[in-house]
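A short reminder: the numbers here are calculations on the coordinates, not readings from a lab. These figures come from a predicted structure and were not determined experimentally. Cβ atoms are built from the backbone, for glycine too; each structure is taken alone.
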Structure P
């Protein structure tokens, strides 16, 4: 075995450092470059062995003078000879290592010194042999016999059992409780799911009935208008025939002699005047609006309305000095006598006699209703947070106001630029205001007849505050307050 002998001679220093033959064999079966077991071992001209891959990479960038990684001897040519015998020895070393580890584990032997483990190091919490005890690693540690250590640690472990068993019971109890919660949650979810299904089935039926009613109303209205059109066309046809007959008669009379032409001339002229004075009737094809213009969600899905509705109150710190709020802060009215001793709040309006709500909005959908009653002058809507509160201003969207107002008892308008007149057929006693912040829409509804009044469309970027202007007094006509009311239940 010249190859093996050469390898042992080369690593003599390493071999002399240990007295364990297996360790010596493991050293000799290792590559000096990667320090792992040799893989596909090759021998170079100086007699050293390496993994084929390791020595090839070592010489990768060289064209001549190839050095040995161990002895540094150089060679003119690259020469790699397979060492199959050493490869077999490497496999044997691997098997011996596995066997030795199994033996050490089974016989309680020290992996380092291959001696029986008889002692226990308290500092490192591990079993050691007699050689370990006197080694530098454990020399200053407290070392006791395995039996003493086992007795001591058994007592400590038994002390741990009580708290651990208690903890186990707690976990078992929690597990049982959480499992019951899961079952209870499943039942609650199923109950809620069924409730939702039932609620929406009822709403679907209601909506279907509403749709059928509206479609039938529309169909009846179409028939009624078509009948009027038919009757009017028939009447116009009769008038056309009569006119043609009269024209023919007059043309014939014009061809007659004087005496014949003048006979019944009074009757002829009377019929001419009557024909000229007759006004032809026209049938309007405008459809009725009130029965369908109010959005269905506000009186069909009344629960949704209630969810959108907050409990608004009026903010006294914003109220103009000529405004008086009710004790519950739900209503506001104008008084001629300016209130004194009011704190000079930066939020207070001092020129425009209005008041804001205590809650503003930067997102979401919100709905509120205001009773306007028989008032002749009022304005409702929202304003942005940065509006001027101390000086003169125009209340337009450009300055941060989105309002609908009534003036002189019958002049309704959206305060756009210029104002947009609103043609209101039924005077509202109560007005609904719906804000959809993300959509940039502010809508007003006549709650009295469930009709749409006006919708602003804009881009909202600031906090918006519900806005209330009760109007100045005009004798007793406009003395009533504006009153915040709960939403109407559209049943």
Structure Q
């Protein structure tokens, strides 16, 4: 547990704006609850900033700078919606900057189709404000997800097939850096920071405002929900493959494996048509013809679309995300690959009854829009056409926690082996969506170097410029914790840059 100096704390509290506060453990207002209980950690203090200037004060306090010199340095975590099951928004004994309570404002400029979104807002706040003007952002599929975390990791959602990733629609951000500078990041200002924020995570500062491009959106969409027996998996995959060859970007969906309440495995298909309901029924009739156990076609308000998963993704219990990908190629989804994935998942939930709520999801978003952006245009490097796959390990009994990671590895390894057999070496390339990689996100620079590929060196340059003290690093840290290098390495330019920088500071 890090120490809190009472005099420094008193000074801090005297300088905060109205509405901002900081709470020690056992004080009213102290709250470390998260979406996943296994991500909760006992912070020494939880801060609720109301302005960017408040964040400047909190960062100075946590680093023991200026008038806070008596305060020992604290670990810092930044929380928006708190959905990181890896614990990226939590701190064990440090200071949490919880943006959600006081920084939720959303302002829409309908003329220019822009949304100005405070750093602690949830996607439900943005959807509601934009819908009132017949507009919509590219948003997450769970409405209580925080805007910040989803955006900084790339951001995928139901409108990704039409409009790309969330970061492809981010036009500006306001960032408080570790040094206390309040910067605007855009194409015109601090362009290197703007580039890094679009996929590089919260490694460069605290984003207090995002500005998103909005899109005209009809008030309703057509939603068709299907439940199939496992025996229908073969004809269903054949029909999905035929559909992917003929659909347009207004047709998107997801395929999932889950146990129903009675414990029976089922295959769940959700299809969305961003258009007329009659046309949607006709487009998705092919899946009715496969013979589902049940199906429900309905026209729903657009704003309900990103609330469909809210109940299944409710706060509480323990969760771990393990992501992967399936190449989007003309051959479609190889049946044996999907069957292996289904069998591996079923074996997992049957042999680990404490984790029987665990699911597998394959996103069927049209891949072309995301792939149309060059891999180096933003920090988000995974631009090859593919379908994201996500296994959510879900358990309530804490006795399973030590086994959750290793038990789920078997599913992932079986999937990767089957994928290698299903696709050629030139097709089987790419990286999983980084927001679905809980384990890797905690592994430090070694994993970040792999996941960000050709963009890693440039990200390190931005890190050394905007956060040389490594204050931020809870998610795919660009560099490991600060240390001295005895010599410059010629094997990796970023290590050489790091070594040079530490020599200058000596």
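Odds and ends about this structure:
- Which of P, Q yields 14.0 [mean count of other Cβ atoms within 10 Å over residues 78-85, calculated]: P
- Which of P, Q yields 14 [relative contact order in percent (Cα under 8 Å, 6 or more apart), calculated]: Q
- Of structures P, Q, the largest value of distance in nm of label points 7 Å out along Cα→Cβ at positions 94 and 430 belongs to P.
- Computed 2.5 for distance in nm of label points 7 Å out along Cα→Cβ at positions 86 and 422 - originating structure among P, Q: Q
- At a computed 24.0 (mean projected area of the Cα convex hull in nm²), which of P, Q: Q
- For helix-only ellipticity at 222 nm (-39500 (n - 2.57) for each DSSP H run of 4 or more, over all residues; to 500) computed as -9000, the structure of P, Q it came from: Q
- The maximum of distance in nm of label points 7 Å out along Cα→Cβ at positions 38 and 454 over structures P, Q, that is, the highest value, falls on P.
- When Cα Rg over 2.2 N^0.38 Å, for residues 230-469 alone is computed for each of P, Q, the one that comes out at 1.08 is Q.
- Label whose coordinates, when distance in nm of label points 7 Å out along Cα→Cβ at positions 334 and 406 is calculated, return 1.4 (choices P, Q): P
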